[in-house]
Structure formats: C-alpha cells, structure tokens
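Below: a set of structures, written as structure tokens.
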Structure P
Amino acid sequence: MKTLPEAEKRGRPDITHFSLLEALGSPLCKEGLLRTCVHTFDDMVISVSGETRLPRNYNRFLGLMEQLLELKRIPPKGEPLLTLSEGMSFPLLLEKLKPDFTVAFSRKGTTKTLEQTVAEFVEKKNPVVVVGGFPHGTLSGDVIGLADEVVSIDREMLDAWTVIGRIVYEYERQIGLPEKRLSIE
C-alpha cells in the first residue's frame, strides 16, 4: 500500500464503516432528511439509501462491500439500499447532485464554529457537505476548488465520524429536529 500514489488516502474501509454508521443512525437520516454518498479514490460512488442498516460488525461490513463490488447493488433485486457507480469523478458526482451550496471540511479551511457554518447552509434546498474519509492528509485541491466554502472547525485534525456526527447534530438542532421527535402527537 505504501508504494501506491497518495497511499495516505487509501485502504481504510473502517473509516467509511464508522462514518456511515454515524450518519445512518442519526435522527436526521431516520426522518428521510439525509442523502449519503461515498466517493472513492478511484472514482467509484456508493449511493446509500436512508433505509440502509449496515452491519455493526466490521467483517460483515467488508463482506457487504465485496458483494456490492461484485453485484453493483444491494440487494440484487427490489429497491436498492446500496448502489455502486463506477467512473464517476468528484466533479461529475457534484453535477449529478446539483447542490446549491457545497461546504468542505478541512483543517486547512477558514476557522469557523460549526454553528456558524451550518447556519450558512441550513436554509439551502440542496446543500452538499464533504468530509474526507482517509487516514492522513487533506482533501485534494480539485475537491476544495469545487466547494463554495472550506471550513475548519477545530485546530486539531478530527476523525471523519466525529466531524460527521457533529455536523448532523448541529443541523438537526438548527432545524429543531430533536424537539420535533420528542413531541407527543
């Protein structure tokens, strides 16, 4: 792995696993208000339905990803929970998603609080949030160049799943989701 170009951005499906568990287990996702995609180093895109409940066990997750690579969709028949698209560069993914605001989180971004950052896109119809899911380094210049804003929310590097958890919670808080879910009808 170390001999491959940009090796620091490869070979850590555990980061993807933790990050997806964080996002998909959120009230925001359970309310159908979160769309999740994974863009890989080699231009594959995994689209994840909000109905997806990933295995908590990492080895089972790896088995599911192997099945996805082979079949291109999970389950093979019926409404897909996971789909795999190949040859989709990050610019093509953004073109497909049609965001009205794109924010990338990077320790090299402008320092802002998470509250300020989320307030800038919470009223948008189709915001896209980009979080790097690799062990070392920062987002590529191509990715950063496509963002409307690049933000750093901590002076230290944070794990991808921590950033995702904080973004999702702050977004939920700003739209009043915790209170809505607690209210008795």
Structure Q
Amino acid sequence: MSRIGKSPVTVPSGVTVNIKGEGITVKGPKGQLSRTLPPEMVVKIEGAVLTVERPSDAKKHRAYHGLTRSLVANMVEGVSKGFEKTLEIVGVGFRAEKAGEKLNLRIGYSHQVEVTPLPGISFAVEGTNRIKVLGIDKEVVGEMAAEIRALRPPDHYKGKGIRYVGEIVHLKPGKAGKVVGRK
C-alpha cells in the first residue's frame, strides 16, 4: 500500500469538493481548480475527509495511487492557502520592478526583460532583488518560477544570476585555482 496514497486529505471549512466521474472540482476562498484524474482511481468524500482508493495492486495502479492523492491534496491546499515561490536576484545592477501585472528585470543584458505572468499567477517584488510568484495551482507556480530563473541562471564562477531563496550555488575556483600549485 502506498504510504502517500492511503493517507486521507482533510478538507478545511470554506472549501467545497465536487466529484463527477473522472473529474474533480475544488472551490475555495482563493479560487477554483478542476482536473481530470486517472479513471482507475476512486476518490471518495466522507464529511470533511477525502480518500483515494485503487482497484488492484498492479504496478500502474500503485503508481497512480500516490500521484492522485498528491494532486487532490495540492488542489485543496491551493484554493485554501495558495502557493508561493521566492526568487532572489544576485549581481551588481541587477534588479526587478513590477509594472502593472508584468515584471521588468534588469539582469545584465543590454535591454530590460519583460515577463508576462501565466494565467492565475501574480508577482510581488520585495525591495529590488526578491520576487515572489503567487498562485493557487502548484504546477503553474513552479513552472513560472522556473521560467524566470531560466532567464539568467546562477553563474558558477561569480554566483550572479537568479536563484531560488535557499538554493546553494557551488562556485568553481576558475583559472587561478589551476595555477596555485605550480612553480
């Protein structure tokens, strides 16, 4: 039995869940999400608890069991609390500013880079070097954060670029590291 799949999902107050065939719709204070789940999985709601059951111990069903439960749990958490990813800009002269819904980045190119948010995503800028990507769908928040990071990934020699907060960037020694041992 899947440890993730068998754990129940508690539905907080203010969140409603509708299950119709293979589809599930979750409504909450932050918005509404809907998704089509694998047809083999059975999602049951009893009071304020959601459970996911699988029909057999076949490899395919075991794989879908934990996945389906995680997708449903992320939907419930997204419409009740929301998700956020925080990015940090490191570099002299690198900065971010919000212009309406869009994000303008100065990250060492000859021009400003303008980022348009995906549907359901909003940006918040703290100071000049922190960007928060906010939304209710965990997948879309992660995708948007990855797209922003890909504009200028961290340099492995100086550490400049866009990184996730808490991301560890290992710096390489560069040319000077080779010459030190020679005489």
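Each reported figure results from applying straightforward, stated rules to the coordinates on display, with no laboratory input. In this text the structure is predicted, and so the values were computed from the model without any measurement. Cβ atoms are built from the backbone, for glycine too; each structure is taken alone.
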note = From the coordinates of one of P, Q, Rg and Dmax of the Cα atoms in Å, for residues 23-94 alone came out at 17.0, 58; that one is structure Q
key: Computed -11500 for helix-only ellipticity at 222 nm (-39500 (n - 2.57) for each DSSP H run of 4 or more, over all residues; to 500) - originating structure among P, Q   = P
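Just checking, which of P, Q has the largest value of mean count of other Cβ atoms within 10 Å over residues 135-142?
Going through P, Q one by one, mean count of other Cβ atoms within 10 Å over residues 135-142 is largest in Q.
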task = Please state which of the structures P, Q yields 17 when relative contact order in percent (Cα under 8 Å, 6 or more apart) is computed from it.
result = Q
ask   = Taking distance in nm of label points 7 Å out along Cα→Cβ at positions 79 and 175 for each of P, Q, which is largest?
value = Q
note = Highest-scoring structure on mean projected area of the Cα convex hull in nm² (candidates P, Q) is Q
